[in-house]
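Next up: the structures, one after another.
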Structure I
Amino acid sequence: MSATEGLRVRRVYEAPEPADGARVLVDRLWPRGLSKEDARLTEWCKDVAPSTELRRWYGHQGERFDRFAERYRAELAQEDARQALERLRALAGEGPLTLLTATKDASSSHAAVLAEVLREGF
């Protein structure tokens, strides 16, 4: 199994599963109403989250997703994010990796874009 086969995106509010492997929250803000104990995180990786400005601009408006993904990829090329990406790649190389987000629709979130970027890097 390649490192990317064990890579998935889930909502942080969903109950942890054994298949999750390393559970990494990739949001800049802590999820509302969730205790750190209930989250059962391996890490909280804020440095790969989109900037506050980009997140607010996107506002989860579907028609903006392609432009959001493009702008987010540009942010991921910056130094802090590149180091955090390397950490996520290392975790993915060790076993299953689940990227967690509080976003209601994880498939149109930064976490989905991040998963694509990680898959492209292997």
Structure II
Amino acid sequence: MSQKASEAPKVLDPPKSTPFTPAELAKFDGSDPTIPVYVAVKSTVFDVSEKRNLYGLNGSYHVFAGKDASKGLGMSSLNLEDAVADYSTLDESQLKVLDDWYDRFSKQYNIVGKVVS
């Protein structure tokens, strides 16, 4: 049985390990249309520019752009105060949601680096 083109796995670039401080990552928040939009999940930075309509300035997920938003993703929260890197307070079910987001991002977006302190 042949696989439809829409079902074919996306071909992604090899992961990069460029270090980003939180301040450096913040520059990639979608407010400047000439630079990429990045979202970090569990310290891994993904280039989500192809979905600028979602993560860019007026996008419904803009709260996650330019930061490690792991806690908010795990909580399924769009509240700015939840869009933070520290997800140590998430319960088991929320950690599963966060892992699912990480897997989804890993299959859909190029990895461009890691968040460092």
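No value in this document is a laboratory result; all are computed from the given coordinates. All values reported here derive from a predicted model rather than from experimental measurement. Cβ atoms are built from the backbone, for glycine too; each structure is taken alone.
When relative contact order in percent (Cα under 8 Å, 6 or more apart) is calculated for each of structures I, II, structure I comes out greatest. Can you tell which of I, II yields 58 when volume of the Cα convex hull per residue in Å³, for residues 38-85 alone is derived from it? Label of the source structure: II. When helix-only ellipticity at 222 nm (-39500 (n - 2.57) for each DSSP H run of 4 or more, over all residues; to 500) is calculated, the result is -7500; to which of the structures I, II does this value belong? Source structure for this number: II. Upon calculation of mean count of other Cβ atoms within 10 Å over residues 70-77 from the atomic coordinates, which of the structures I, II produces 15.4? Computed on structure I.
Suppose you compute FRET efficiency 1/(1 + (r/R0)^6) of positions 14 and 46 (r between Cβ atoms, R0 = 25 Å, to 0.05) for every structure in I, II: which one lands on 0.75?
I
Supply the structure label, taken from I, II, corresponding to distance in nm of label points 7 Å out along Cα→Cβ at positions 62 and 94 with the calculated value 2.5.
It traces back to II.
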